[in-house]
Each structure stands twice: as C-alpha cells, then as structure tokens.
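Some structures to go through are shown next.
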Structure P
Amino acid sequence: MSATDLQLVDRLRNDDLEAFERIFATYHAMLCDIADSYVGSQAIAEELVQDLFYTLWRDRSRLDVRQSLRSYLCRATRNRAMQHLRHRSVVLRWTRLVGADSDLAHVAPSDAMLERHETLAALRTAIAALPARARLAVVLRWHHRMTNAEVAEAMDISVKGVEKLLASAMDRLRHSMRTHRGTG
C-alpha cells in the first residue's frame, strides 16, 4: 500500500472526517462507474457506492486494508454489485413463480441485455478457466484496474512477465469468446 493510502487509512481509523472526505472525493466516481458496469443503472450504482462509504465510515475502526486502498474499494464495490444482482435475480424468479401482480413481474429483459449477460457469463467462465497466474494477472489488471507495474509488484514478477501472462491470457480469451459466439 502506498504511503498516502496508509496515512489515509490510519487517519480514517482515528475518526478523521477529512481523510474520509478525501477518500470519497478520490474514489466515488470511479466506484460508481464500476458498479454501473455490473448493474446497468447509474442510480442503483450510486446507492451501492453510498452504502459502501456509509459502511466504510461506520466500521472505520475495524478497517483491514491489506493491499491498496483502491483495490480494496474496487473489490468491495464489485461484491456489492454482485450481491445486488443475485438479490434482483431471486426477486424476479420469486415474483414469476408466485405470479405476483407487481411491477417486477412485468419486467422483460431486452434481447441486447440478455446477450450482454450471456457474453459476460461466457467471459467469466473463460477467465475462470485460465491458468492460475494468468487469471490473477487478468483480474488485477482489468478488474482492479492496476497498471502492469502494479500487477508485477503484487505478483512479485517482472513487468515483462506480466505482459507475457496477459498476452497469453488474451489469446485464450479470444479463442473462448469466438467459440462462444460460434465463430471459432
């Protein structure tokens, strides 16, 4: 973790509102974009991120950031977005099952939305099938938006090693996605 992140986290643990505001100002927009990419709604994304910051402030004394603050917040945002999607899926299934007359029962996802979800599911499956080190490099680089140098430091390998892992992973992912689309 950078010295600045470490100082901010320490200040936050000690009830420093200014440190919290700085963290909020630095990361809020990025975290909303991440959440929106999962849930497909800016309003819901903002709610999820607001909830994350509320929890961050509420539990500040127990904050346990082991990597970078940015990675911690990105992972927490992703987890909240995935939890929201799982909950929404359960609600939709339950509503359809019981035939309830509610607004949710009338939601029909568009073909484009279904295709996007299928493609994302295929991509997640393809990433999960990568060798462990390549998968880790991909997740750190693209999911946590780390630079190649940051990935190299986190994995304790050279930047060239990261580049090779990412290139190999991209070849495998391209092949998997072509197969998914039926063009490979």
Structure Q
Amino acid sequence: MNLIFEEAIRRGKLPPDFTGTDRYQVDLVLPGQVQDPAFVLFLEKIGQERQASFSTQDLLILDRVHRGLPVDDFLRSRLPYLVEAGALERVGQGRGARYVLAGRFYAMTGRTGVHTRKVGLDKETNKALLLKHIRAGKAKGARMRELQQVLPALSRQQIQRLLSEIATEGHIQVVGIKSAAKWHFIGRD
C-alpha cells in the first residue's frame, strides 16, 4: 500500500482515494493526472543533491504542504528532517508554526512572490508598515481595525505585540481604551 502512495506523489499525482471503502470492500480511486510537474522536478532535484531518500511519510507531508493541507499529527515527527533536507521551511515559532515548501521550489517555478506571500513579511517590515500607516493618519490616529487591514495575515494579538514594540521604541502611543483606542504617531516627521 505504501508503494501506491509513494508512486502517486513521486509522479505528481494526487494520492489514492479510499473514500468508498468499508468493512466488506475496498473502493480505490487512482487519480492519473499530474498536478504539478515542477513539484516532481523539485523532489527529484532535492533527492539527488542531498542524496536524501524520502519515506512514504515524507512524501505524504510534502504533498499535503504543497496542496495547502494540514499535516496529520502522526506525521509531524518527520517535519524537522524535511526542513534539514531543504524541502520545507518552518514559518513562525511554537504551536503557531507552519510549514511551506522551500523557497527553491518557488524560485524554480518563477513564483518567488508566492513564496513571500506564504512566508509573510519579516517582523521589522511589518512594524514599518504599521508605523507608516499610523504616521499617515497624523492627528486622526489609527484604530485597530485599520491596522488589521494593513497586515491582514496577522492576528489581532500579533499586531498588538508589534504595536507595543513600536510604542516602547517611542514612536507611537495609544489614546483611549478598547474599541475606542487609537494609535498616534509621536515621533518626528
């Protein structure tokens, strides 16, 4: 059975589908269309360069990450190996960490912008964008809902942490509380 999964993923096809299987019969669908030929080349290139052999579990993880699906808990122990092999990148820390295909995949396919979108901007760039928006608001100030529009990929809590850092640096201050709070620029233009 592992061979079926391995061959499907190595050839860039969707994994086998056992959806109609029950106690008495096996219903197996083997999709035949190659989904992304560049993904197949990427796997081959990494395997050759690193002399890395990918297990069935590794291939399942890579396929799920490539298709934007969550990685099953029983597969998570293989993630550090795939990062070390250069197939995946870890984005974020702790429980909120997620994984994306390595930047090399997107460079190979001419889609480096997609990689940047998936990985997100670095912390200093995010702070600069928030500060620029608050500075542009001048005396009016900026509410949290506006700042969430500036960085829609970040959670409210992540934005609040960045704002606290900017305030600690002496560039902004908050006036008001809760939903009435507005962030104001206090630095020099």
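Taking relative contact order in percent (Cα under 8 Å, 6 or more apart) as the criterion, the top-ranked structure out of P, Q is P, with the highest value. Starting from the value 2.5: which structure in P, Q was distance in nm of label points 7 Å out along Cα→Cβ at positions 89 and 145 calculated from? The correct label is P.
Which of P, Q yields 0.95 for FRET efficiency 1/(1 + (r/R0)^6) of positions 113 and 161 (r between Cβ atoms, R0 = 41 Å, to 0.05), as computed?
Q
When distance in nm of label points 7 Å out along Cα→Cβ at positions 41 and 169 is calculated for each of the structures P, Q, the largest result comes from Q.
Can you say which of P, Q returns -25000 when helix-only ellipticity at 222 nm (-39500 (n - 2.57) for each DSSP H run of 4 or more, over all residues; to 500) is computed?
P
Have a look at P, Q and say which one yields 8, 28, 23, 18, 14, 8, 1, 0 for P(r) over Cα pairs in 10 Å bins from 0, in percent, as calculated. For P(r) over Cα pairs in 10 Å bins from 0, in percent, the value 8, 28, 23, 18, 14, 8, 1, 0 is produced by structure Q.
Quick note: the coordinates plus some simple rules give every number you see, no bench work behind them. Fair warning: this is a prediction, and the values are worked out from it, not measured in the lab. Cβ atoms are built from the backbone, for glycine too; each structure is taken alone.
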